[in-house]
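Right after this note come the structures.
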Structure P
């Protein structure tokens with residue numbers, strides 16, 4: 001079954017086991033597709049890229065929340081009343 005490989009760099013599981021850091025570094029900061037029998041098994045990504053991905057996902061979730069809440073009715077609140 002053909003699969004799309006979402007990376008320009010690939011390595012086998014054997015290569016990963018032999019030298020994990022060389023495999024990560026071969027991607028030069030980008031994902032490396034790890035293949036098992038010529039099929040992508042998973043993607044190996046540097047920690048910095050993973051952190052960027054998580055930040056992006058978090059930003060998107062917050063943007064969706066803002067959009068959702070922007071349509072809610074606003075209510076006036078008097079903060080002096082509680083002092």
Structure Q
């Protein structure tokens with residue numbers, strides 16, 4: 001991989017990492033910080049704040065894991081560093 005390709009690869013990887021870190025902060029702290037405001041919204045018969053604290057954040061983390069693996073694999077293949 002050439003030097004300019006290496007820089008673009010790591011730039012893409014870094015951007016993905018910071019985006020995932022932002023989502024992690026939102027679902028870890030943001031949702032729980034606004035739980036009282038979210039409880040005014042109903043989801044499946046439960047207050048949204050309660051649902052997000054009990055299950056929603058965990059579901060979001062699992063989805064984030066699979067999406068991160070998929071997105072990183074696409075970046076790896078784009079810059080020809082994928083492990084087959």
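In table form, for the structure just shown:
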{"quantity": "Computed 1.47 for Cα Rg over 2.2 N^0.38 Å - originating structure among P, Q", "calculated": "Q"}
{"quantity": "Computed 2.9 for distance in nm of label points 7 Å out along Cα→Cβ at positions 57 and 73 - originating structure among P, Q", "calculated": "Q"}
{"quantity": "With helix-only ellipticity at 222 nm (-39500 (n - 2.57) for each DSSP H run of 4 or more, over all residues; to 500) derived as -20000, matching label from P, Q", "calculated": "Q"}
{"quantity": "Comparison of P, Q by relative contact order in percent (Cα under 8 Å, 6 or more apart) - largest value held by", "calculated": "Q"}
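Laboratory data are not the source of any read-out in this text; all were calculated from the coordinates shown. The structure presented is a predicted model; accordingly, all values stated were derived computationally and were not measured. Cβ atoms are built from the backbone, for glycine too; each structure is taken alone.
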